[in-house]
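All of the numbers you see were taken from the coordinates with simple rules; none came from a lab. Quick caveat, the model's predicted, so the values are computed rather than measured. Cβ atoms are built from the backbone, for glycine too; each structure is taken alone.
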Structure 1
């Protein structure tokens, strides 16, 4: 987070909020499986294999879909060049709209498929040298970096960036609360709101200074 400018930090926090929103909605609709948190699905896979093997295909399919989403998003990001962020957010918005349509049609499997593809793709938004520089759907690394930054701050050896990682985590957490409330009270509208959120992020990305695009 300390390697990107303030405007991109804000965009990253807002995108993490979207990821939290979608993951909470997916979690509530999918028997406590995740559409963005693959560490959790990997644990669920292990538990299901050990305790109820007939259900193990569910987390396995979600993990495979997430990887497919990352792969597709990475190809799109590479082809989009300087317009990477706009392209990725537009893809995510389209997939979330498909998920909303699938939900209205009563197809939970199609909905979850579109959600997990979207959450895989969104991780290609922030890249440096072709690799993810800011993970938007998983926060373990952010919390580790925050803790390391706090340690450096206490020892007087730096650590100024710890607050940025905290804000990223708070963004995802706030999004998760909002997504849970949305799915609980207006499930027919929640995924449309998520799609609109992604559209706004795509527009926001067009307002970023072009000279900074290669750095993040």
Structure 2
């Protein structure tokens, strides 16, 4: 968990995330944040709804804007990619103990979903992505990204993680000339993390 704080954005309206994308490109927010992010924090009551202090909220929003900017810039290249993979965080599994029947493959490294819980977010994401022809990796940590990319040659990657992890992974993809698209976590932590499955579906 790279952030020094935990967050839960699941109570924030979808309009907020659309507004981030809009101001990011119309006002080039990813190049100059300034007072506008503070205004967004106040407008959408981010401090009140998340319990984050202003500086943590600003950091989180800066990362979300950066993710949106990268997605926008990489979108066309990603659409042209033939061989694609999806990287998912293992902490979004329904269970983090032996109730989860996923097997871990040390040589890759990834968990392999056993589809043991119909309402598991990871199970749903794996089923959707595999149905679209993606290779899927359920990662125990961000360090696995470069290891997998060295083992397997991909042209396009979709990653689900917190904003800070996505920025780091984005740099790795850029160095390896791999097109990337990102889906940020709406709730972080060491377990029970959450992302929007509909957002993932649109990106895929």
Of the structures labelled 1, 2, which one yields 12.2 when mean count of other Cβ atoms within 10 Å over residues 100-107 is computed from its coordinates? 2
Given that Cα extents along the principal axes in Å, for residues 108-187 alone, derived from a single structure, equals 37, 27, 21, which label among 1, 2 identifies that structure? 2
Figure out for me which of the structures 1, 2 the number 26 belongs to, where relative contact order in percent (Cα under 8 Å, 6 or more apart) was derived from the coordinates. 2
If helix-only ellipticity at 222 nm (-39500 (n - 2.57) for each DSSP H run of 4 or more, over all residues; to 500) comes out at -14000 when worked out from the coordinates, which of 1, 2 was used? 2
